[in-house]
Structure 1
Amino acid sequence: MANPDATFLERVSRIVGRPHVLTQAADVAPYLVDWRGRYRGRACAVVRPASTAEVAGVVAACAEARVPIVPQGGNTGMVGAATPDASGNEIVVSLGRMRGVRALDPANGTITVEAGVTLAHVQQAAAGAGLLFPLSLASEGSCTIGGNLSTNAGGTAVLRYGNARDLVLGIEVVLADGRVLNALRGLRKDNTGYDLKQLFIGSEGTLGIVTAAVLKLFAAATTRVTALAALASVAQAIEFLRFMKRALGDRLVGFELVSGIALRLSRKHHPSLPDPLPGHDWYVLVQANDSAAESPLGSQMEVACADAATANVIVDATIAQSQEQADRLWALRENISEAQRREGPNIKHDISLPISAIPPFLDDAAAALASALPGAQLVTFGHLGDGNLHYNVAAPPGEAAERFLANTDEVNRIVHDRVVAAGGSISAEHGIGQLKRGELAHYKAPLELEMMRRIKAALDPAGLLNPGKVL
């Protein structure tokens, strides 16, 4: 297909306003590269609609002119799902101007927001009503709700509240032909046929463009307790998880595993961060919250950690004595990805496993990687409470990044073969995008792939929505 002509761009300009159709190289450039700098494409224009009606008008124009669309939110994704290809034929539809909070219903415990609202803004709006929106990511200041839903974002509170799809009651989506599916219902019970919203959550913009959503809100915490524990092994970390579940119940919100290598890397690039328990192989960051007044949660955390130490489940622990101390402990965990980016390219894996399968997987994968790539550094961290590991393989000291990255296919096969054999998933929360299309085709059951393609063909028969992603 040839590049869209001036007539098409003029039509789109009439829909969104000429200042919001970007075509100059300097204006378009930030939208053409992903956050990691791994993927870089071209686009005939970046279009910035400000309403659902404008999105629908743009999509209808694209459907008529056969112009492919790449939806984009905060552009913080990890798999290249929001980056256009190299053809220059696609348009990027950026939803960053759709920043409205349409409704906040404290009695119903819901907030209705547009796709371009940042996650942090949703959290702040909920907090202003004395409530909590629990989705929490390191990129929450810049990632947007549309992107969070299109990737089914996970984050650090999945143990207590679930993934993004568990936090959505209703959704508004622009379909491939420009029609609008308005299912913005704030109902917790609605058994009237297929739950259509779940088709679009996690579909990475390949089935429709999410423009708004009704999200669940929860009681805000009045007491927050953060602890960092040191352990000798991942098996101990899993026993500690069971220990804390028994002690704290559903007040246990986050349970983050961090290897000693990952923690040291975080501090190397952020030297002002604390180092309260130096020199251990493994760490767990524990977050517990309670919405009850005068909660004894702090003393219960202290007793639980002391009992775990007495039982030789953990080696040592420290409990934050202020919110500032808690924030600094969390910064150790949240800055690992940025530290890795500064350190240099690495081969990333966002995997999930049955929790019981994690220790043997780590042992087996480490041995296989040591044999295949002597000296490679394993930077392991993630959400142990829900079985999600970020298992990243970095080059040996002194090895050129380009030379090391040439091993990506071999490393992926070593890691993903073992993940799938253990009943796990090759993508826990980052999605498929461009990065894992080949891996999905390799590991997904043929019948599942067939059904996914049939759904794609039914909802986007011309293949104009985010082509080249997922399938």
Structure 2
Amino acid sequence: MKGVHAQGTAPIRRLLVQYSLPAIAGFLANALYQLVDRILVGRGIGTEAMAAVTCVFPLTILSMGIGLLLGTGTGNQISTFLGQNRKDDAEAVLGQSVRLGLLLGGSASLALILFARPLLAASGATGNVLEMAVPFLRISAVGQVFLILIISMGNILRVQGRPGLGLALVGFGNVLNAILATIAIFVLHWGIAGVALATTFSLILNFVLLVSFVQGPTSILRIRRRHLARDKALANSILKLGAPVFLMQVLGTAVFLSANHGALALDGPRGVALVGVFNTVAMLFIYPLLGVVQAMQPLVAYNRGAGNTERVRKFLFVSLAVTTAMGVFFAAIVALSPEIVASWFTRTDTRLVELARQGLPLSMISVALFGIQGTASHYFLAIHRPGKASILLLGRQVLAIPLFLILPRVWGFTGLYVASALSEAPFALVAALLLWKEWKILRPSSTDSDSDEGGDEVEHAFEMA
């Protein structure tokens, strides 16, 4: 339990780095799966194939939503129980999470397989794009069960003080996926179905390796048979805490569907492929921010459970500073080199490159603003205030849906470019106001004695801002 108790004693910044790197790697794993698939598909098959992959993506987002639902609800409770030295209760939560992952993941995958064609039509796929997308979705659906379990169990490694175990698994899975997808497209000529097979196989192997670590002799928490039995109260508590994140993913699916339809009206399959470029690039740079705030959650939950308010305050401050700086930096990098980024996705479609070059700087404004909203929403989840988290996580999605449907019809491609930023901005402001109020509540009444960890001069500047 030494690694667990370090969450309440080790230096703030060291812990956040230690927990963030595997979390970032876990999120980047999914982003890189998407990035590699779309680059290989776009450059090796063509724009219509990339449009097909883009139409599939909103449907597979639901699988990530289920994984985050379970990972968030499980991680917060396990961290709180470990902070209270209640190991058996923590393992009971883990068991229910695995049970729910198999049940919900299997149901979602079956639905995707059975209803692939009407779901893809609703996602904006037509004609040849639809015919390519159907087998891609059905094969990918098999791997979604394992993706759900990987995401939910990735949190388990972090909350028990072993965040580094996921790094090797993530790197291995991405390298394997890239190699297999390249062979499928350029050597075997299996088209996008081959890409789906490569990704599915990589996810299955990644999951097997992850379980072997969790059940191994060095793991503090294990999956135990007695905890896999149905426990309605515990399952409901997991689902309640993770519900805002899941609803965010559900609404995210609706947002992507809206964007697909708005872009389809502008330039057919090329417009849908353009949405795929924007989504892939945004996800690639938002996921590192999500990794930081996901790492913050168990650390805040543990210290809150242990009654250490000052460490909660420091984790909040450092997380906010890091995510805001990262978001602005990533947005600036893309804004300064949009043509280079756009050219990743095609070798021949110069019109797609030009549209992406024009739109990427505007679409990346949402990435620059995400750090404030992301930190606030995950902080409120960590302290068991899902209501405030829901406002921040869901509000921007609700606003984005009509913006993507209306603005492209009014402003053309410019409307498509700015819809994300216009939906993010007001909720970034709400998040800042909520964080300011919380900051005043957490402010200590006496001089902080741990000034070497938190950077008091910087925190004072934050309070004065």
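Observations
- Largest in mean count of other Cβ atoms within 10 Å over residues 209-216 among the labelled structures 1, 2 is structure 1.
- Structure from which 15 was derived, relative contact order in percent (Cα under 8 Å, 6 or more apart), options 1, 2: 1
- Here distance in nm of label points 7 Å out along Cα→Cβ at positions 17 and 65 is compared for structures 1, 2. The highest value is that of 2.
- Among 1, 2, structure where helix-only ellipticity at 222 nm (-39500 (n - 2.57) for each DSSP H run of 4 or more, over all residues; to 500) as derived comes to -29500: 2
- Entry that produces -0.25, -0.44, -1.18 once log10 I(q)/I(0) by the Debye sum over Cα atoms at q = 0.06, 0.08, 0.13 Å⁻¹ is calculated, selected from 1, 2: 2
- At a computed 0.75 (FRET efficiency 1/(1 + (r/R0)^6) of positions 249 and 441 (r between Cβ atoms, R0 = 35 Å, to 0.05)), which of 1, 2: 2
Bear in mind that the values in this text are calculations on the coordinates, not laboratory data. In this text the structure is predicted, and so the values were computed from the model without any measurement. Cβ atoms are built from the backbone, for glycine too; each structure is taken alone.
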